1. Looking at structures 1, 2, which one was mean projected area of the Cα convex hull in nm² calculated from, given that it came out as 29.8?
2. Can you tell which of 1, 2 yields -19500 when helix-only ellipticity at 222 nm (-39500 (n - 2.57) for each DSSP H run of 4 or more, over all residues; to 500) is derived from it?
3. Quick check on the output: 17 is relative contact order in percent (Cα under 8 Å, 6 or more apart), derived from one of 1, 2. Which one produced it?
4. Taking 202 as the value of volume of the Cα convex hull per residue in Å³, for residues 256-471 alone derived from one of the structures shown (1, 2), identify that structure.
5. Which of 1, 2 yields 18.4 for mean count of other Cβ atoms within 10 Å over residues 232-239, as computed?
6. A value of 10.6 was derived for mean count of other Cβ atoms within 10 Å over residues 264-271; which structure in 1, 2 was it taken from?
Structure 1
Amino acid sequence: MTATTDGSTGALPPRAPSASDATAETTEPTDSLRTAVLDDTAESARRAAARATDYLLSLQDPAGWWKGDLETNVTMDAEDLLLRQFLGIQDPRTTEAAGRHIRGEQRPDGTWATFYGGPGELSATVEAYVALRLAGDAPDAPHMARASAWIREQGGVAAARVFTRIWLALFGWWKWDDLPELPPELLYLPKWFPLNIYDFGCWARQTIVPLTIVSAKRPVRPAPFALDELHVDPRRPAPPRPLAPATSWDGLFQRLDKALHLYHKVALRKLRGAAMRAAARWIIERQENDGCWGGIQPPAVYSVIALHLLGYDLDHPVLRTGLASLDRFAVWREDGARMIEACQSPVWDTCLATIALADAGVPAGHPQLVKAADWMLAEQIRRPGDWSVQRPQLPSGGWAFEFENDNYPDIDDTAEVVLALRRVQHPDPQRVADAVQRAVRWNFGMQSRNGGWGAFDVDNTSPFPNRLPFCDFGEVIDPPSADVTAHVVEMLADVGRAHDPRTRRGIAWLLAEQEPSGAWFGRWGTNYLYGTGSVLPALAAAGIPGSHPAVRRAVRWLEQVQNEDGGWGEDQRSYQDKERWAGRGASTASQTAWALMALLAAGERESEAVRRGVRWLTGTQRDDGSWDEPYFTGTGFPWDFSINYHLYRQVFPLTALGRYLGGGPAAVGA
């Protein structure tokens, strides 16, 4: 082990193979030997694909959908316990189960990481420590003492992110005056005004609106214990932070925050009350049919707190269904541990599973594929949501990521669902055609001015939200990304719109976004392997030849970062340290599959890199047809919030093997 660039201890990225590695096994093979090797690889791939197909089919829910666990980090579990403590609804079984899970995720040095194999992270460690105190762990227990000592070494609670300190402020463990101000009057800013709520990405918007109520109310519940051990100096827990120069953006926004703190003291009672009621209406109007908000846990948690502070009791239908929805994020393990998902991914998992099975040769009319198509068709959203603030005349027609999320369909899911539906021979082809037409129209209408596509909104690129002192965690805007744009381009080409001027603008944007290395940045998957694995299939579908210079650069990069074992992997640290970690990390099933999908799209089926990658997949498959993948290869916020999609390890390897055997994506529907 050696020190990484962030000061943590972790494995160095695997060495990229040298140019001679590809010929290390044999020199100048004869044509007959090469044919024999390829035939053997293909036979292994056929057996692996058959096992993987059976396994994936066995995971389908009787209703037609697939959903793997969505694993993030222990802040979800800690905040769930803190919410229950705040509302007075904690129960011993839930508390014990959450504590069991949190303890199981602690690293030997006493810290908690935000992804498998990652370094200790301060805010996650603070929240996990507090949650274990709520679960009854004594502060002088060895595992707790190690955690608190490390927290102090990192600067204590004062160095933690804003969201962590908000949770502590709810119990008086931190002062509200020492937090950035977030006034509810923010809702009155028109959409053309800087820092209006629609300048924020939808996930941030859903969180910020309820937090404006919390910020205005500044509640404090009695703390069950003190947390002096988490401060460098308990007598001075919040040392003053230096002001940036007034001429800088950071300095300007720091001074704006100071002004808002002064405003908090003199805000007109009637205006503030009206603003909080407007925020409550905004929140309630966006509650989904299942009681959740946006299908994701953090906005739901803060919405429940905000409405409760405004007088909604826990038996009120809004809060009762909201709290019930949070229970559906819980995954109970066989050992009695309880893990909280940040959200659930049935639409995404179902469309990817359908594509994988079809590309692996499952007949287009297979009953399970038809059932999946029926479920996806029923999930298409036919009413406007927040996206229509920027596109009021655009008819709806997208799909969301989750079970219930009609307010926030996303462009990425919509593109992939169309690709999935067109691989299925449905008994009502007109129904599919109509749904596809609505989706194509909606995706075209959601194109940003620069030619790319973001995930949820159009032109969500304001530079101001990220400057706010409040926004010190994760992405709060939703600019176009290469992976989403690539999926849309691939879908548009699939439906015969490759030469539409709007599609060509998307292609031009993608080509302009290529990194000097030849890779593409991955916003929603880790990282350059995901971006490149998304873009090359899209370019191929749109008619860009494998000889195109951009394609050749990408192929060379993929060959250079292939691991010595034949697989590909990339650590989350590539978001912080591109030079050292881009395309580097332990080989994983999903990331190996992305690299293979890219190389196959570029016409590299018979290359040594592809053969070695396929052999890695077939050699690491488990007896039941699945793959093991503890590493986090999904991304919520680059670096700040990482995701392990438990179905990625299954759908992407099967897709890659199917395309290797079948020569490309399955034939599309009408």
Structure 2
Amino acid sequence: MRFGFYLTLGMTLKIVFPLLLSFTLLTTVVSSPRASESDVLPKISIQRQLFIEAEGLADNPSSSRFKSLMVKLDDYPLKPYLLQKSLIAYPYLANRQIIEQFLVDYAGSPLDRPLRESWLSYLAQKNQAELFLSSYRDLGENELACKRAEFMLANPNQKEQALKIIEQLWVVGDSQPKACDKIFLEWQRLGLRTDALVWQRLTLAAQGGSHTLIPYLKTLLPKEQQYLADLWLKVRRSSSQVSRLSNFPGKVPQYEAQIITYGLSNLVWTNRDLALSSWQKLSTRFEFTEQQQQTIATKFALALTIINHPDAEEWLERASAFSQDEELVRWHLAHILREQDWKHALDVIEFAPDLLAKDYLFQYWQARAYEEVGAPKQATLNYEKLADQRHYYGFMASGKLARHTNLNNIPLIYTQQQLDSVLNMPVTQRAFEFRELGRNVSARREWNFLQSQLTDEQLKIAAVLADQKGWHDQAIFTFSKAGYLDDLSRRFPMAFDQTLKTSAEKNNIDPAWAFAIVRRESSFMPDANSGAGAMGLMQVMPSTARYLAKEKVSSSSLFDPTINVGLGTQYMRYLMDKMDNNPILVTASYNAGWRRVQSWLPEKNGMPLDLWIETIPYKETRNYVKAVLAYQQIYREQLGNSENRFKELANMQMMPKG
């Protein structure tokens, strides 16, 4: 009976599948909605209702109602998801032809993975090796990857490749599923699990993998090396263990040096002085490879520079001898700027790698250094090169020259034919339809897939389409991916303008500033939800919302633009009151917290604002402040205020702690 049911199901789906491929063939048999329905709702609205009903029946594709709905939904963009759901429910050999064709037609799309995973799992269970291998794609599922290796291992022509795959699956920092045990045992039986590979896996487990794997890997090491597993565990749990010389007997010095490198690289961030004293002792007892020395020098240089430690310059020079790492060079410059050693700053900029030297950051600080060492003509020349750039440093340069900014606004020119060619793609239709249904995650998955299928020119058109649909976050991201940054009205939209203006006025803050915060926080994505729990347009934390509202605020309400913007602008006002009405400090506080920002203020003397921003310890906050200031200028001009605020910012002083 069950076999017969599967065949019947297969036949049913074979009837459904051609309808999916040839929409036009059914135009004469599509059932029309009842007259009363069509009088009230357009066809697409009716189809949305029918689609939701059909989703609930897709697990029973033989039902007459489901078949009827599939006919009515023949030209509906999301119909493939109904077929996918049915095939996931019944991934049987009777449906092989339909499944394989479906996976070809939608390869790489969001429709692919769920069905492929279901199909592969079924084929593995039925021991269908040939079909499994032909259908296999890496889905990031280790159980399926191990099954693939098992099937390949059984084929003499694929055995060598299978053994390489097994090694890659074994040498990871986490435990693998039990389904992998069979191939691992065979791999081990062939003598391929070497001590070196055990050490490699132990290192991965200790340096961020699963620490629970370490005791097991210890048993696989030679007896004389097993103490190293205990040592890894100690140092992982507490990096201060690296300071205890008795932990390092020197029995296997090359491996102990590896553990020391890891420990010191972590310890220097929590206890700088202990890390320095430990290095002095350990460096005389162990030989470190050049790579290990570079790792230690770079970590020490960054950790010491951020807190302006007296030994920072020494370690910056030492690290620079190994590498001209971008972050390292930037921090080296920032450290020298903090000391206001302008001649040394010119030297660092002159010897920076060519690619970095062309960066706006280096161009601006070269001009500032010329200004400070008494070379105003050279400073002006450099400022003039930068001043036309629509960028934080370009705006700062224009402020130094006391001239207007140049926004370089060049709206994209396109034809209706170009719009239609992208709009009519099935994947575009699926993305927009999911958005109409309020299924934003599914919509973004389809949109991301669409972008992978388009040329740069088509990407620009797709960005315009997203903007026209009010999908501002995807318009912004898509323009960025296409590399077209000059269409300002679309990249910096006046979305939710009345809500933002009203809330900004109510809380007595600059509307352009509120727009800039939203643009940086969420790119106008109302349902944005960060890993830290911040929600909505202005990324308001639920705890902050409760504090400001003085009452319980549901998390879901933070996705309401009006509520979110009201609370976000209220929080900006709260921070203004905390930070002496200094919007620069408030901007930094919005990202990093006001107590932390207060700790970054100069201790005694004032400091130029641009210099203070450049030496903010947190890279994220540093970039955040620069971006918001630049965005605020753009929005000021879009709101009708052409005055360059950077004339004031470029010469402002940050006052010391009060």
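FYI, it's all coordinate maths here, none of it is from the lab. What you see is a predicted model, and the numbers here were worked out from it, not measured in a lab. Cβ atoms are built from the backbone, for glycine too; each structure is taken alone.
1. 1
2. Source structure: 2.
3. Derived from 1, not from the others.
4. For volume of the Cα convex hull per residue in Å³, for residues 256-471 alone, the value 202 is produced by structure 2.
5. It was calculated from structure 2.
6. 1
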